[in-house]
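J.: Dropping the structures in below, format is structure tokens.
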Structure 1
Amino acid sequence: MRIAVPVNESNGMDSTICEHFGHAPFFAIIDFEEGKPEVSIFPNPAIEHAAGQIPKMLAEKGVNMIVASRMGEKARLFFNQFGIKVVTGASGTLADVVAQIAG
């Protein structure tokens, strides 16, 4: 499972969840290897993006799920087209999200 999470900064597990995924300064990618999360954070290269650009970028990175604070219906449709599951309602830090997923 490869999960993307929009975050406000590159502070590892202390990075806070960005409320608007499309304008997030960074994305975290979480890979669960043998039950243990491996996290990498990269700058959002599509901060000024066209519709569908971020879902396509994340699909090309092998993402299976995006966990975000909130997301509009149009964005959800793009993620669904790429087979990426959308989970909304996230808040807090990346550590909080990982704890809920691994929980």
Structure 2
Amino acid sequence: MEWVFEGEIVEWRGPAPYFFVPMPESDSAELKDEARSLIYWGQIPVHVVIGETRFRTALYPRAGRYMVPLKAAIRAADGLEVGDVVTVSLRPAWPEEDARR
């Protein structure tokens, strides 16, 4: 199963700034149900595509939705900044898929 959505890049300030794309609440609930066996510490491992960049990460739960974290290298690859609206495609990272690679 795959989810595709648009979201605005947001910054969350902690001890260091973190950058995320929030997943819509309805998609987050659907993903949580679909990937229940993958959840650890509230996070879900996923494969993500934004623009021409493909990467693997773990989604963070926050306020009823999942947040797609964007490392500096990911943002730099496509010149992404806070406030940019991006299209995100993601799917759960099932262990059996990774074992076949």
Structure 3
Amino acid sequence: MSNRLLRVNAYTTLDLVDGRVRGHDFEEDAPGVVNVTAPREEPDHVTLQIELDDTAFDSLPAHADEVELSPAQARALAEALESTADRVAAALDETADDAD
């Protein structure tokens, strides 16, 4: 990601994810980063940041998306991720059991 907007370092939440950029007339896959952060001083929100490698597609200029979440919203998102991950993991375990 040569034209990176987000800082990626040892503290980045996920520094390599499979992503997809999608619009009305296009859909392209690209590697990217996902980060969760909060202000260092007097934190009052959680920021979820996503950036896909703009060299993998021509549809959009380099950009990063950010969502500011309240603590309650961040917890609701975390709970949804956890329960969905459990459901997918259970389905994968069932698939592995069926292959045996």
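J.: For which of the structures 1, 2, 3 does the calculation of relative contact order in percent (Cα under 8 Å, 6 or more apart) return 21? Walk me through the numbers on the way to the answer.
T.: On the way: 1: 31; 2: 38; 3: 21.
Computed on structure 3.
J.: Taking 15.8 as the value of Kirkwood radius over Cα pairs in Å derived from one of the structures shown (1, 2, 3), identify that structure.
T.: Working: 1: 13.3; 2: 13.9; 3: 15.8.
Only one of 1, 2, 3 returns 15.8 for Kirkwood radius over Cα pairs in Å, namely 3.
Laboratory data are not the source of any read-out in this text; all were calculated from the coordinates shown. Computed from a predicted structure; not experimentally measured.
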